[in-house]
Structure P
């Protein structure tokens, strides 16, 4: 008798399975349990942006920053400011004293001065004997004046201390020397930038260059938490065409006209470059896209069933894409669960 009960149980199970049907069984399409669960979104009209995200660092705009150079050689004996400090025009930045006595530079200048002085005396004696021309005497005098200027440039003859002052109101962007530094005439001492002169230096991968151009709009946001911080709208002011050998990145520069308080030199920023934008696009959620072979499309929901519809894509944003053809505004599309669907399958909407 046990075999008969086993056969009967199997028959009951088969009948139960046959009665349930598959998800795509239209005969039982009205039963909620027979429909595939999917989340739904509608095709809409609105803006679509294609963005390129990268990172950069705030710095003072190099084109508005003034570089202070040393008028003469000497030793830095006092530094009155630090990088990042706000200064007013005329404020002392540092004091330059003479080059220390006995230094190699002083010895060389003294030797050149003594040699030039002796040369002038010798030429003048020869000129008195009519063995040298007036042009030779004049050349020897110029050589002596040059040697004297070089010696004076080391802080001699009453010019032993030189106060370097801020040329205008601004911020000390950089100090190139410190106390005790020996500097040469023409050497850079410091850089002063206007307080509102701010820029962001960013880097791009080489393969991204064909899509980039100067003038593209950019959104800047802090990478750290800033209360009530809104994105800064700017544009890509400069795009270099040389890759950094160390990082293999191509640099770009973004200038800010009115930077917020959180934009400080040295801080990091997230930059989103807007490559393309369409304001009135037929907008499809990226989460609705399905690829079948080489065809990209969506599952359109009609009367509780789905139909695969190929579409032609335009601008592709991070969350939405532009549909150039294939769908219309207001149509419902399947989102989550779409990869398990097939044409004609019955579906039910879930949150």
Structure Q
């Protein structure tokens, strides 16, 4: 099939996948638990007040009506009423709370993802170029160590050292203790600098803990590419090692690297849950944890977060398929020449 048919097929698969995901979320959080208002009912409410609450939350209607309204809420992405529904906990529109929480999480994890890319990939390329040397062994050792240590452990050590020891004991405040900005927040350029200061330690710990996976993946892909016949041909032509490495070997691993990057993007919405808990960042991850509480679950919030995350995952997979189909014609089986 040609490129157009390939893209059309992937779009149809993505739409069906998103619909299935949204339906599963509906049955998981609406049908299975039964009446969600049982978590909100005050024992002192009258029968009329209980019915009014059920009517307000829309759970008194038939299941197919609930499903249609649910799909409308999700597929409009909170841009029109009822804006992903009303939060059970705050009694405010879910979209209004998401509007200020989402940028915090996206900003944090976008910076972390950028750090993975600009640190992990070049380190992996360097390790493959220095295969078998002390440089390669040092990178591999450090990479395997940081990759094997849980991220939360590195973050707790960072908090203990920079906050617990340097600030509390020595009085040296290199990083803030928690939150994403000082209160009262500064104005103008000082506000941006203050937010960056609060993000510095969480982003640094995320990069230190996770860049090794990118480096090891890039190194292994590069080593496999360097054994191919076209690399031997390029060297036989007298091309320099740098040219062989950067213009031939690296170019051949673009598709898997692009896939790795695109499939990492959905994480900027789902959030670094543990990171936000440790550093007191009121983003999507912390909100999600509070919303899945067994004592006071907030189904509209959880549904909205899961749907946004699912949508971004499907979209990023679709983008990866598009890029694959463009940069690697072998993916389009049977393409007309």
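Just so it is clear, none of the values below were taken in a lab; they were calculated from the coordinates. What you are looking at is a predicted structure, and each value in this text was computed from that prediction instead of being measured. Cβ atoms are built from the backbone, for glycine too; each structure is taken alone.
In terms of mean count of other Cβ atoms within 10 Å over residues 285-292, which of structures P, Q is highest?
Numbers: P: 15.2; Q: 19.5.
Of structures P, Q, the maximum of mean count of other Cβ atoms within 10 Å over residues 285-292 occurs in Q.
For FRET efficiency 1/(1 + (r/R0)^6) of positions 197 and 293 (r between Cβ atoms, R0 = 35 Å, to 0.05), which structure out of P, Q has the highest calculated value? Let's see the in-between values first.
Details: P: 0.05; Q: 0.65.
Going through P, Q one by one, FRET efficiency 1/(1 + (r/R0)^6) of positions 197 and 293 (r between Cβ atoms, R0 = 35 Å, to 0.05) peaks for structure Q.
Taking mean count of other Cβ atoms within 10 Å over residues 189-196 for each of P, Q, which is largest? Don't skip to the answer; put the middle values down first.
Details: P: 18.8; Q: 12.6.
With respect to mean count of other Cβ atoms within 10 Å over residues 189-196, the highest-scoring structure among P, Q is P.
For which of the structures P, Q does the calculation of Rg/Rh (Cα atoms, Kirkwood Rh), for residues 149-212 alone return 1.23?
Numbers: P: 1.23; Q: 1.02.
Answer by label: P.
For Rg/Rh (Cα atoms, Kirkwood Rh), for residues 69-236 alone, which of the structures P, Q scores highest? It would help to have the intermediate numbers written out before the result.
Working: P: 1.26; Q: 1.13.
Sorting by Rg/Rh (Cα atoms, Kirkwood Rh), for residues 69-236 alone in descending order puts P first.
A value of 65 was computed for percent of Cα pairs over 25 Å apart; which of P, Q is the source structure?
Values: P: 74; Q: 65.
The value was obtained from structure Q.
P, Q: which one has helix-only ellipticity at 222 nm (-39500 (n - 2.57) for each DSSP H run of 4 or more, over all residues; to 500), as calculated, at -20000?
On the way: P: -6000; Q: -20000.
Only one of P, Q returns -20000 for helix-only ellipticity at 222 nm (-39500 (n - 2.57) for each DSSP H run of 4 or more, over all residues; to 500), namely Q.
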